[in-house]
Structure 1
Amino acid sequence: MPEVRLENVTKKYGKIIAVKNVNLHVHDKEYFSLIGPSGCGKTTLLRLIAGLVQPDEGKIFIENKLVTHIPPEDRGIGFVFQTYALFPHMNAWDNVTYGPRVKAWEEEKRERIGREMLEMVKLYERADAVPKELSGGMMQRVALARALAADAKLLLLDEPLGALDAKIRFDLRYELRKLVKDLGLTAVHVTHDQGEAMAISDRIAVMKKGRILQVDTPQELYMKPQHVFVANFIGESNFLEGYIVETNDKGCVIELRGGVIVNVVNQTRNKGERVVLAVRPETLSIEKGHKKGLNCITGHIERFRFEGTDVRYEVRLKNEDVVVIVRPALMGEWFNEGEKVTACFPTDKSYLFTYPSLGLRSELALE
């Protein structure tokens with residue numbers, strides 16, 4: 001069955017290194033996503049797997065078969081392009097059933113597959129429409145249905161839901177995952193939408209500047225980021241700079257700017273080491289006025305925003321660092337801009353990283 005392996009794969013475009021020394025293993029029947037900022041190399045990596053571009057270095061295996069120099073049509077894949085790539089002279093039905101016709105499937109099977117695929121993407125009633133008569137979102141759904149109808153065991157998707165409106169995108173992503181699982185397919189899905197990737201993926205690879213920084217389950221990426229960029233790109237984090245002033249068998253003590261002391265458990269670094277402390281906005285607590293306690297720092301509300309289900313506060317701490325705190329809108333009292341508050345840091349839900357050699361801002365940059 002179609003597992004995918006890449007060994008030391010590199011792709012260059014002139015002086016630009018789009019993919020650099022990538023090693024990756026996508027398991028059989030796994031729904032796998034590639035995410036990262038624009039220009040990080042995720043689409044290039046997908047096109048390398050498809051055979052649409054050739055690597056400058058490295059090997060690519062599909063189903064334990066070396067396919068590095070095998071053309072796309074012989075790799076047994078279905079590809080959904082970001083730009084649809086539909087046949088403009090064919091209607092939706094003919095586009096979707098093109099693969100089954102080329103493979104000379106029996107008419108009854110072609111009819112069944114065509115109907116099932118178009119119903120899945122909610123376009124059966126538009127089967128007679130040609131691409132120019134469809135919206136961008138509709139064309140993307142036809143492209144998805146066509147790839148699924150080709151009976152490939154490896155499905156490659158380049159932003160397949162990007163052109164859809166929010167409601168259809170939300171519904172279709174779960175239907176897409178269910179279909180992949182029901183059919184026993186392996187899927188590699190490229191997206192810039194981290195929420196989409198987190199919702200449907202078995203595992204995710206986070207990329208930056210042609211490299212893979214971490215491959216893990218959605219839960220592990222969020223709860224145990226291994227790189228400061230991952231802690232920022234997956235979800236949201238507050239970043240505070242400091243130095244390790246004490247270590248013990250439980251964790252370490254960190255001195256932040258302005259002499260503020262905080263404790264972190266279950267993580268250790270060397271005494272004197274410069275570090276970055278990452279704290280998720282939803283793990284911070286906030287209370288009115290001044291409160292003493294471990295990891296509690298006074299400050300004031302600098303900005304308040306109501307975001308529907310959540311309330312978002314930007315709190316300027318007494319040491320001039322600013323942290324974001326997110327609380328459910330229906331939970332507890334609200335605070336006003338300018339109000340004095342105390343923000344408390346969890347000792348066991350913070351992450352420590354060695355301070356980046358090129359600086360924190362450079363490490364967090366999306367380009």
Structure 2
Amino acid sequence: MRVSVLIPTYQESKYIGRCLESLVANDIDFAGTGSEILVIDGHSTDGTRDIVTDLAQRHPFIRLIDNPDTVQVVGLNVGLKIATGDLIVRCDAHSEYPHNYIPELLKWHEKGIAANIGGCWITLSGDDSLRAHAIAAVMRHPLGVGLTYRTVQKGCERFVDTVPFGSWRRETLDKFGHFDEEFTRAQDLEHNVRLRQQGQKILMLPWLRIRYFARETFDKAASMFYQYGYWKNKVNRKYGTLCSLRQLIPPLFVLGFAALFIASFFSSAARWCFAAYTTIYLSAVLVSSVFIHLRQKGPYRSPVFFPLVVFAFFITHFSYGIGYLRGFVEIMLFNRKHLDEHLKDNTR
């Protein structure tokens with residue numbers, strides 16, 4: 001079975017080399033099977049294209065394709081039109097893949113039990129700074145992102161609502177459609193909801209661990225989680241259903257926090273409730289942060305690391321919750337069609 005690996009990129013010089021090297025090292029004869037790796041680039045100016053071109057000279061099955069837009073969903077569809085493989089594997093430049101990644105996907109697709117099959121993430125820091133390490137630690141923690149493919153890395157294969165990146169047989173994509181380009185964010189989630197509503201299944205292989213490099217600064221992490229929350233509403237509106245119940249936890253928390261804070265100015269009972277509400281939340285964050293701190297080694301045992309972890313929890317919860325609430329108002333209540341251009345920034 002021929003494989004086409006699709007990697008949409010824009011300004012990924014920091015990661016694309018390691019990503020491609022990990023895929024080249026997979027236990028698959030790309031050249032012998034007629035398989036390919038397509039890097040669909042949105043006219044990067046940071047050296048991404050030079051790195052890909054250099055690797056393509058050594059590995060002719062790597063091809064650099066032009067994406068007319070910087071947005072990854074457009075690049076994915078450009079790649080799908082060009083791809084020749086029987087199995088389509090979407091990859092992200094922010095990641096490194098185990099040597100058995102593609103062989104395992106091939107093996108499980110041959111069983112024919114799921115439309116989309118993927119692994120799970122091991123979230124690593126984007127650089128060596130304490131700040132980046134704190135962001136990654138929170139993204140690995142259930143209190144940070146819930147029990148999802150970001151945190152569940154043990155056990156046997158299981159059916160889930162979504163997986164990182166994904167892989168599909170060509171006929172699956174031809175039958176159920178390519179990615180919806182209205183979704184600058186959450187296009188993978190939208191596609192998986194579409195599959196599940198048609199009776200298809202999504203399979204996660206927990207032992208197939210992708211090394212994912214998280215955002216390295218608080219502003220980038222905040223932007224990412226804000227957009228995650230915002231775009232969930234567009235998926236919900238399109239299909240008239242919740243993608244999952246866990247998506248409601250951060251916005252309900254933020255809404256409860258805001259409501260009690262305002263009410264506390266008018267009622268002593270509300271002040272007590274607000275104090276209890278805040279205390280419970282802070283206790284959960286502080287206790288989790290202590291355990292994260294105690295597990296660190298070397299320079300990450302620094303006293304500075306602890307408040308950075310606490311702040312990373314705040315950033316994760318409030319950015320997602322505020323983004324979700326704004327999206328609910330603009331998309332669900334007012335059916336806004338044309339989303340702000342700033343929501344298209346930093347979508348990598």
* To do: Figure out for me which of the structures 1, 2 the number -7000 belongs to, where helix-only ellipticity at 222 nm (-39500 (n - 2.57) for each DSSP H run of 4 or more, over all residues; to 500) was derived from the coordinates.
  => 1
* Structure fact -> Across 1, 2, FRET efficiency 1/(1 + (r/R0)^6) of positions 28 and 196 (r between Cβ atoms, R0 = 25 Å, to 0.05) reaches its greatest value in structure 1
* Work out which structure the value -0.77, -0.91 belongs to, where log10 I(q)/I(0) by the Debye sum over Cα atoms at q = 0.11, 0.12 Å⁻¹ was derived from one of 1, 2. => 2
* Structure fact -> For distance in nm of label points 7 Å out along Cα→Cβ at positions 164 and 244, structure among 1, 2 ranking highest is 1
* To do: Rank structures 1, 2 by relative contact order in percent (Cα under 8 Å, 6 or more apart) and report only the one at the top, that is, the highest.
  => 2
* **Computed 0.10 for FRET efficiency 1/(1 + (r/R0)^6) of positions 20 and 236 (r between Cβ atoms, R0 = 25 Å, to 0.05) - originating structure among 1, 2** => 2
* To do: Kindly point out which one of 1, 2 the value 1.7 was derived from, the read-out being distance in nm of label points 7 Å out along Cα→Cβ at positions 44 and 124.
  => 2
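Bear in mind these aren't lab numbers, they're just calculated from the coordinates by the rules spelled out. Bear in mind the structure is a predicted one, so any value in this text is a computation, not a measurement. Cβ atoms are built from the backbone, for glycine too; each structure is taken alone.
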